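Asker: Structures incoming, each one as structure tokens.
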Structure I
Amino acid sequence: MALAAALTTLAGCGVLRIGYNSAVDLGYYWLDSYVDFDKAQSRRVKAELNTIHRWHRKEELPRMAELLVQAQTLLLQSPDGARLCALYDSVLQRSQALAKQAVPAAATIIPSLKPEQLATLTQAYEKSNRKMLGEWRDAHSKGMDLRTLKSLERLEDLYGNLSAEQRNVFKARMSENGFDEQKYQYELRSRQQAVLQAFGHLRGADAATAEATLGELNKLFYESADPAYRQHHEQVLAKTCHAFAALHAQTNAAQRGHMLKRLKDYENELRSLMLQKTD
């Protein structure tokens with residue numbers, strides 16, 4: 001569940017700094033694993049990633065730090081699902097801001113992709129899908145879906161060890177949220193096909209055309225083109241937020257103290273990163 005990920009990703013004190021300061025290299029290697037850039041593309045991608053990274057440090061880190069302050073204040077209370085979903089929406093807005101900032105950069109690179117690179121991207125998607133199916137099977141063998149399993153892992157990072165009763169409360173609430181694994185997988189593959197088709201059509205296109213197309217494509221990753229899936233997603237998200245609220249209500253003082261320290265450490269690390277000079 002993205003709510004847990006939003007609160008706990010890289011929440012450890014030195015890990016965040018190392019990960020953030022290496023974001024350009026890590027981002028490049030991740031992108032390159034999907035399309036295998038040539039030398040000219042590699043230079044352009046790295047330059048664009050550096051520009052985005054400088055923007056993010058200046059513009060987004062202060063907003064993210066403030067979100068961590070809001071999260072600490074909220075979780076000191078007994079928030080209901082609606083308030084947790086509102087926090088999630090605020091985090092999602094920061095993700096959307098980053099994606100929007102990346103569109104013009106992508107528009108200078110995507111039109112240069114060759115047919116063999118699009119074939120590499122297709123294969124990378126297929127490999128990712130196979131890995132996901134394997135992870136779903138592993139989660140099923142443990143008596144839960146993958147979202148519940150991953151959420152529990154992140155929640156234990158946030159709160160410390162959860163009791164069997166707490167884990168059962170969360171699993172029971174998550175099992176009631178109506179999540180449809182097949183619908184999710186179909187939606188994921190539909191988005192992948194939309195990417196492949198758009199990238200293919202943009203070969204040789206000018207930057208303005210590419211930027212307009214990629215801007216529309218980017219929206220699909222935050223709001224499905226399928227109204228039925230949008231409704232399904234909204235319902236699942238609302239009930240998932242209630243599951244998180246139910247678990248939080250079951251936590252004890254020590255667990256909440258652990259959670260607050262994690263979030264405060266994360267906030268302090270962000271503020272430290274904000275002060276670092278960039279080249």
Structure II
Amino acid sequence: MIDVETIQTGARFEAAPDSSLRERQRGDWDRIAGSVRDFADAPSTLYYRRCEIALIEHAVGDLRGQRVLKLDLWNEAFNTRILDWMRSRGAKVTGLDLSRVVAHRARRNALAKGQPLPLLRADIRELPFPSGSFDVVYTMGTIEHIDEYPQSLREIQRVLKPGGRAIVGVPHKWNLFLRPLMVWLLDAFGQYLYAPEKSFSSGELRRDLEKAGLRPVERTGILTLPGFLRMADLFFHTRGIPLHRLSPLFLAPFQYLETRWRWPGRFGYLLTWIASKPVSTPES
């Protein structure tokens with residue numbers, strides 16, 4: 001178990017024993033976050049947020065009173081603000097991130113709305129919570145950035161209460177619009193900020209969840225739109241280029257399909273498995 005920096009109280013963070021790699025990774029994410037502008041109001045982000053909301057409502061239902069842990073605060077710092085939405089629906093939320101910059105920006109955004117959130121700086125490979133602490137763990141586009149992602153899945157299983165639900169989203173290896181190929185090409189030319197980034201097939205993620213002691217319940221996904229549309233929308237939006245006003249026109253057909261039926265999500269950028277923690281587990 002590691003100590004964490006509780007952003008609201010300012011308590012000190014103490015690195016885990018294998019701190020050199022983690023501190024380098026933290027520094028990388030601090031640097032990336034320092035170069036990124038907020039894009040919460042971009043048309044493609046609003047589309048992303050609607051997809052997340054539909055997914056959570058489908059997977060969990062009523063959030064009132066549910067104890068929810070969200071891994072990583074990127075969305076709270078720059079993107080969909082989905083943790084704030086969960087809080088507004090009555091969930092008892094907690095969020096964490098390895099990066100100081102991301103965590104502080106997320107805290108700043110929450111304070112600006114007058115609704116501070118319990119945010120921690122911690123590592124997803126070693127969650128600082130007792131076993132069985134949460135009803136729901138939500139992670140979307142997070143675990144693929146570390147080689148030790150199976151350890152993170154085991155930690156998700158550990159902190160879930162028996163019968164609790166995990167919503168785990170990762171880049172889809174067989175995305176309809178070949179996003180992994182686009183990412184590979186961008187990374188080859190040093191133009192992809194978020195590398196390294198692993199993509200998964202449905203079977204791979206299912207096996208990893210099962211090995212972690214979770215029971216896959218349903219395979220789904222979100223963001224069935226061409227990756228270049230998302231990137232172009234963010235580029236124009238964050239730079240104030242008027243072309244971003246055309247984004248809703250290009251996004252409309254994809255949003256129409258994805259907000260009316262669930263099957264398009266199976267071909268989306270973010271492959272998602274909904275999984276549960278068995279009521280009877282080896283550790284119990």
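Asker: Work out the source of -12500 here, i.e. which of I, II gives that when helix-only ellipticity at 222 nm (-39500 (n - 2.57) for each DSSP H run of 4 or more, over all residues; to 500) is computed.
Answerer: Answer for the origin of the read-out: II.
Asker: Further question: I have 35 for percent of Cα pairs over 31 Å apart, calculated from one of the structures I, II. Which structure is it?
Answerer: Attributed to the structure labelled I.
Asker: Here is a follow-up. Can you rank I, II by relative contact order in percent (Cα under 8 Å, 6 or more apart) and just name the one with the largest value?
Answerer: Largest calculated value belongs to I.
Asker: Taking 4.8 as the value of mean projected area of the Cα convex hull in nm², for residues 161-216 alone derived from one of the structures shown (I, II), identify that structure.
Answerer: It was calculated from structure II.
Every read-out reported here was derived from the displayed coordinates using simple, explicitly stated rules and does not represent laboratory data. All values reported here derive from a predicted model rather than from experimental measurement.
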